[in-house]
Structure I
């Protein structure tokens, strides 16, 4: 009896071992053993729905050849947009030294799944490196990511050697890129000389500590509670909102008839208003629908903003950080408001 049990255990172990050998790997395979290598193996790109600036690209084909920066982003995210000048500068500077960037576009909103919308953003921001569409967030999950934007630096052996969340950290990231490229040159016996200085990038700097209003989401599925009208955001309903005489800080107020969708509110009819009292220097909205916005700041007419495509729009751009009240008078049917973001 015991011999039969032992034999069964041995047979099961052999089967499990064979299945383990045949199981497809999700991590990038290294070209040669590396002793005491720092970092963890990078997962492969997964579930890619489309390609921009490339016909096809995989990490496994780059291991042993290039240093890769994977940038997880989405085009209507202001935080992502503010990192793009650094990414494009690094690509221009190091692409001929064995450096590649892969922009993994993982959408936040449904309209960001459309390849034509992403292509328009790639053209707008002058992105020349490959961009892949991670529409179902399979690569996002493979990297165990929870943030926009996020950067993973992968060395010549396929290991993640640097990981940065959000904006900032540009000097450190570029130094790590230089170090990884120097290692690549040494491994391949090349005579590449890395510049000692860092890239000079003309980009907007934000003092996050002086922004007193969080990113505000509209829509019943995305809201974080920063909504002022007492009717709230009831799911899949049309609601007639009216403006109060006083406005609380960091709460969005609506006027007119609006339909409450999962990730946005949509104006029903052709007239409506949006009011927000916020603390920051700049304010942006993610919006869609062909409409004209008349923008007042603290009761003073400032400008008009034309909404024509699914995108991020700047509605307030001032020189100093302060508490302000912005009013958007909307003309035109189909206007949809997703978020307010700040800088």
Structure II
């Protein structure tokens, strides 16, 4: 079985493996307060992870091992997540009187009704939700499935780095958890329809939540790497020089007008199109809040441009707004990377929050 819904409460590392980097985050909790214990990230070589699927497990494992050396944590259990076309999540109804073992056996026997892959190719997990509103004596069951290859590669990469994959989550569920945390940290209203735009270097993922529950996810190949490419092209810089210039802010005076503004406009247009695609394929025609996450989220003026273009309140994610930061954490790096750490947060709090 796929270990998505593992209920054991324990301190877990959140390890977010994306197409361009690996982020490791450890949070502790006392009462209802979280503290950042460890954080580090490593860039990934091009091609190690392609569209969120691990292509070179040895390279990813080596980078995780380097992260382990950096953070020197005693925690070995970790949560990672899978996403994309290989992941299936759906709610089914089953007889409420069945035991968990009986449910597992029935799901295994009837798997071909829910999953368009051979049972040999997939890992499955399930969780009881709530009594059915339609059928008495039935219960809603959340079914999660993913191709075994995607799960095994993440498990193997963590093992190479010296960690144990205690939970293999689904990104949409981790983002639900991260949004609950964000509401606490930023005093946001969890009610209504919320769009989280997670802008990665290569991929942008849009998550739509209704009253805190994920109802829609869509990935598209577009991200912050476009800005780096534009800087390289405009000023004749290498990829490394362009990234260094973005971080240091040492760019020509013409940068904002010639490069940054066109990038923000293109990004706003892409995100707007993603929302329109959601509206056209659902019963909704508006969202109450837009949350920008990912490496490009805190781009100067982007949130304001989005808010004006879509006439919707737009905020940049800061999951650490009210948290205590541990002495071993690079506070400047954490602050700079905060918006890109929503997924890592959703995984790191997996041991403290059910579901």
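Since every read-out is calculated from the coordinates, none of them should be taken as a lab result. Everything numeric here is computed off the predicted structure, so don't read it as measured data. Cβ atoms are built from the backbone, for glycine too; each structure is taken alone.
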Next item on the list: Have a look at I, II and say which one yields 39, 31, 22 for Cα extents along the principal axes in Å, for residues 235-330 alone, as calculated.
Entry: I
Note to self: Tell me which structure, out of I, II, gives -10500 once helix-only ellipticity at 222 nm (-39500 (n - 2.57) for each DSSP H run of 4 or more, over all residues; to 500) is calculated.
What the structure shows: II
Check: Where does the value 38 come from, among I, II, when percent of Cα pairs over 30 Å apart is the thing being computed?
Finding: II
Next item on the list: Of the structures I, II, report the one carrying the highest value of relative contact order in percent (Cα under 8 Å, 6 or more apart).
Entry: II
Margin query: Computing distance in nm of label points 7 Å out along Cα→Cβ at positions 59 and 195 for each of I, II, which one ends up highest?
Written below: II
